[in-house]
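Each value in this text was obtained by applying a stated rule to the coordinates, not by laboratory testing. Computed from a predicted structure; not experimentally measured. Cβ atoms are built from the backbone, for glycine too; each structure is taken alone.
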Structure P
Amino acid sequence: MAELDTSGGGKHKGGKIRSKKSSTRVDLTAMVDLAFLLITFFMYTTTLSKPKAMNLVMPNNEDQRAQLPIAASRSMTILLGSHHKLEWYMGEAGKTAPTVDNFGAKNIRKAILDNKQKVADSHSGDEKLMEVVLKPSDKSTYEDLVAILDEMKIADIHIYAIVKISQLEVDDLKKNGLQ
């Protein structure tokens, strides 16, 4: 570790006796070993986590011919408002009164599952699947959009789309204090 150099000083001509000067040298090998052991320890004990991401297919906005009509009898529209609140309605805008709701298992998830079951009971074949249209407003947050996408995954909704909100729906959000 530490080493003392005892050479130096000694008898010289002239007869003067000089004191020995000792120099110190610190060996850092053990400290470097310890540093590498700590680095490898933290590398092995750190959990490497994959980022959690959801695959989302976005359509080409330039191709207007690719828009498909949605059957009003099996469509649910969810409007994302401010203050972590939302509105939803079945069918077309303006024809059905929207319901103001919150996020969570007892609120929007229950509504999605109930409406999914009603559509499955009243339709047959490929038309048993409910289509959900998600419309975030200017006042909604990214966190709310991710939360509603998670609800789509939890409720096992296969057909959903994120589209622009119409002025009629923005006015409805303002009327209910969500814009």
Structure Q
Amino acid sequence: MKFIETKLKGCFILEPKVIQDDRGYFMESFNENTFYEGVGQKISFVQDNQSFSTKGVLRGLHYQTGEHAQAKLVRVLQGEVLDVAVDLRPNSPTFGQYESVVLTAQNQTQFFIPRGFAHGFLVLSETATFFYKCDNFYNKESEGGLIFNDKSVNIDWNFPIEQLVISEKDQILPTIDNAKKAW
């Protein structure tokens, strides 16, 4: 597994070693020791989540606050998405900046997003199955969110805005200046 740290300290793109032959492929998608060595911190994942969405669906940008904050290890099992993390750590030199990566079933790339980040994704293929591990349990009262088109963050979704499919809940999320503090 290759670990590539992004401009957002603590966020890593993970490229697995995929072994292919005439039967198909094999890869190790998670190994606790390799993961801890690669990201430089001990993280215990306690919850796995999976979603299925159609083209143009934008989910996010979401996060959990305080003691319920979550780190996530995300990947795509089927299809293609643009995955985005926004730094919400108040003392971070990259506060308000984002990183995006295209995750596909073909490239098997994963994205690690530590606590203190908002996270979201946009489905680029006709359908996509999205899978992620969390290091903390979901807590409704600790939900936080950031509107996908916040001008100060300026995420390039590289997709026609009029074709986005966004839940009512996600359409009314606040800007970064008005969002719940992550810490």
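Summary table
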| read-out | value |
| --- | --- |
| Read-out helix-only ellipticity at 222 nm (-39500 (n - 2.57) for each DSSP H run of 4 or more, over all residues; to 500), computed value -9500, structure in P, Q | P |
| Among P, Q, structure where distance in nm of label points 7 Å out along Cα→Cβ at positions 53 and 157 as derived comes to 0.9 | Q |
| Test item: relative contact order in percent (Cα under 8 Å, 6 or more apart) calculated as 18, pick one of P, Q | P |
| Origin of the value 1.01, where Rg/Rh (Cα atoms, Kirkwood Rh), for residues 29-76 alone was derived from one of P, Q | Q |
| Structure from which 25, 21, 14 was derived, semi-axes √(5λ) of the Cα gyration tensor in Å, options P, Q | Q |
